[in-house]
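Asker: Several structures are given next for inspection.
What follows is calculated from the coordinates using simple rules that are stated; it is not laboratory data. Keep in mind the model is a prediction, meaning the values are calculated, not measured. Cβ atoms are built from the backbone, for glycine too; each structure is taken alone.
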Structure 1
Amino acid sequence: MVVFLANRASLQSKRLHDRIRNRLSGEFNTVRRRRAEPREAGPYRVVADVDPRQFLSTDRYPATTARIEIGVQLQTGEPYEYYWFNWIEPKRSLLVGWHQDDTYDDLGPVHLQVNDGSTAVTHHPAQFIDSHPLDVVAQRLAALPDVVAAVKWENGRPIGLDTAASVLE
């Protein structure tokens, strides 16, 4: 694992997102940086198209397309950056991801969220990683297969996370 010990105070948003794009380009074929949409916080998102069966190392995974979307917002007024690291399966209306922001203060600075379409179905507190955003991306990427496997389904819809899964520790 590569550890980045850069001065986080000197980060620039576009350059950071380009570095995230470069990091993901080593693992995924299609990776691009895009401007955030008006409803999204932060200025940019990095989007990587994923073959879930290859990424999760299983031929039995029910989805054949997914994407990873990562966004970072610098200068938040907090002593840390905000970020959104999401696994999205459009055909199954699944979003599962870590959000370090100010939306659920009762859960701490980071929560793990599952959405069915645009509706959040569950939130759980998640580990705060006080590190450079590129290190956070590496750690979240390594944990992503376990998080995706922990999603619980009912009648073809995501309904939450397996609370016995180690991803919630």
Structure 2
Amino acid sequence: MRIRPVTPKDAESIDNINAKLTKERFSSFFDGNQKNAEQLIAELTQFDHMLVLETETEPQELCAAVLLKVNHQIFLRRMATLRIIVDQKWQGQGLGKALMETALELADNELMMERVEVEIPTDNVGALKLCKAAGFKVEGIAKDWMRNPDGHFVDAYLMAHCRNAK
């Protein structure tokens, strides 16, 4: 497996992974303003970092992606949000952990981020375990965070990883 920066050629694979996960879990890798990975990649700023994890052997396959979106306001540039997706067939094999570690190392040691935040649906036990193992702490619960495909609202854990917290 190889972790590398995203390129525009990765957009279709990211869209495919996101589509599968959206049907299953109802949450999306994109924020409310973005419709697809091509738009997301095009809108990345000099502060944002997006990495993908792919197989090294032929045929190369994109397995997962992570987005570290730095707050663009100068006085909040010490904070970032993190989003991660792993293709269903690759889940449970440590790929999310590898991407999470790489993203947090980048945030802590190169970007000097003081705080990285994530939002996790309360029913996503795998993501909660991953984040807790990476040092994220639950700071609260957002009630009725998002509507699922059945039309019901679900809550989300609001979590943060703080560089200097021990």
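Asker: Upon calculation of distance in nm of label points 7 Å out along Cα→Cβ at positions 63 and 95 from the atomic coordinates, which of the structures 1, 2 produces 0.6?
Answerer: 2
Asker: As an exercise: semi-axes √(5λ) of the Cα gyration tensor in Å, calculated from one structure in 1, 2, equals 24, 19, 15. Which structure is it?
Answerer: Computing semi-axes √(5λ) of the Cα gyration tensor in Å on every structure in 1, 2 gives 24, 19, 15 only for 1.
Asker: Still on this structure, I have one more. A value of 18 was derived for relative contact order in percent (Cα under 8 Å, 6 or more apart); which structure in 1, 2 was it taken from? Present the calculation step by step, with values, prior to reporting the outcome.
Answerer: Values: 1: 15; 2: 18.
Computing relative contact order in percent (Cα under 8 Å, 6 or more apart) on every structure in 1, 2 gives 18 only for 2.
Asker: Which structure, out of 1, 2, was mean count of other Cβ atoms within 10 Å over residues 87-94 derived from, given a value of 14.1?
Answerer: 2
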